[in-house]
Structure P
Amino acid sequence: MRVVVPVLEVVPETPTTVTLTFPYPPPSEPGQFVMVWLPGQDELPMSLSQTEGPVKGVTIKAMGETTRNVLTLSRGTRIGIRGPYGRPFDLSPRRVLVVGGGSGTAVLAPAAEAAHRRGSTVTVALGATRAEELLFYRRLSSMEGGQVHVATDDGSAGEHGFVTVVADRLLDTGDYDALWTCGPERMMEKLRASARARAVPFFASVERQMKCSLGLCDACAFGPFHVCTDGPVFSGAQLEEVFDFGRFKRDASGSRVPP
């Protein structure tokens, strides 16, 4: 059931990304998502970037018409929320490599923080097109004892190039119980191959078109799975069953499009 709540804060994170916080007491776990309804516009699935306590948050990148309109919202705007839905990250691994690409870092940040609070060692690799688009660098750097490595496409921060190169180096030099990632699917597919070659358990948060979020409408069909109920966090073994992963997404009509 949808609940209409006021936006408490609109926090600019990058030139194209904002975080909305709102009162929402239902418990949630890192990796889960909510459906966010903007009155008069679409309802969209959004991973929770803030999962603890009675105030939750979603971090939204302006990509389509509805998400671009999010950048114009102000405190007090009323939005609809339902959820949380989906399978979260398993927080039990003791040594975790977290690899975020662009806005995908939004779902990884609360998972990294929760694992750190449980005593896990968390190493982070962040990728973005340019320095201004790095998401949650300061937030993740504040974890005591953690390491944050950066790569940007234009070389304006950290290493010049793709974050997958940084992740490969970390996999070669570190000892990890799990790799968690979210970002462009081609990036995640490369990371899956890298993790498999080194026998590191792999988990990815996958994005797909969602409408019902209950596994009924088939909009988020994903090989033998539905992203809304079987994911959004999938293991490497599950992703091996999905031909589309890293190759195709589906548009609103259900047609295959490049990822």
Structure Q
Amino acid sequence: MTRPIVFCTDYGVADVFVGVCHGVMAGIAPDARIIDLSHAVPRQDVVRGALTLSRATPYMPADAVYVAVVDPGVGSERRSIAVRADSGALLVGPDNGVLSLAWESLGGVRTAAAIEDERVTLSPVSKTFHGRDVFAPAAAHLAAGFSLEDVGPSIDADALRVVEMPGPMVAPGAVGTRVIEVDAFGNVQLSARPIDLESAGIGAPLTVSGRTVPLVGIFADVAPGELAVIVDSQGYLALVVNRGSAAQMLELKAGSAVVLE
């Protein structure tokens, strides 16, 4: 049975890149269902791409082939890889860490291979569009039944590039966090969870940037335009504004430091 393909890139939708990759995959594996996870990862933001992919894994088909293309090193010496996770899912993309949070959430790496076999890539391979020439065709061949061994030589899983997310710094009365992500609504996801507040001995309300902020269950627990902290759908603490943008209000972006007191 043909596997579904989960497709994630920083290509956007204004150009033909996504459509061309769809065409390549459809030509190789016409029965494969392609799930467009996101093509709005910030350009060349490998960490954001890794987060986006990993957060989807609990909700994707168990036998999915994930293909992620956020690839600022395209055409360089960085490897093109395919990975079999312990869950049995397959992942395809550049060896720059963009796949690493996803394979971690899927149980870790069971085996990995470098994509080098000319049977699973287009020819010639361009130096600037590996999404079309390497990753899309390799993912489609894997979805259609190729084994990992068919794409190229095995590689040491310990040598694969990974991204690491910053954890919170917990002290009595304070939790130091980083902004993991700001979504399109301006909600600010932090690197801390409720258990970190408990470890610091902090209860509601919280103090953030000199503001007293309630810890609430849903957006509507505060009036429109008011700032609050909630536990988001991934279980992280997030700064939100009911019908507004917490990122704009507090002038925060991914990587910004935030102290909860």
Tell me which of P, Q gives -0.37 when you compute log10 I(q)/I(0) by the Debye sum over Cα atoms at q = 0.08 Å⁻¹.
Q
So distance in nm of label points 7 Å out along Cα→Cβ at positions 108 and 132, computed for just one structure, reads 2.3; which one of P, Q is that?
P
Structures P, Q, by mean count of other Cβ atoms within 10 Å over residues 124-131: label with the highest value:
P
Structure (P, Q) behind the derived value 20.5 of mean count of other Cβ atoms within 10 Å over residues 140-147:
Q
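Values quoted throughout were computed directly from the atomic coordinates according to the rules given, and no laboratory measurement underlies them. Keep in mind the model is a prediction, meaning the values are calculated, not measured. Cβ atoms are built from the backbone, for glycine too; each structure is taken alone.
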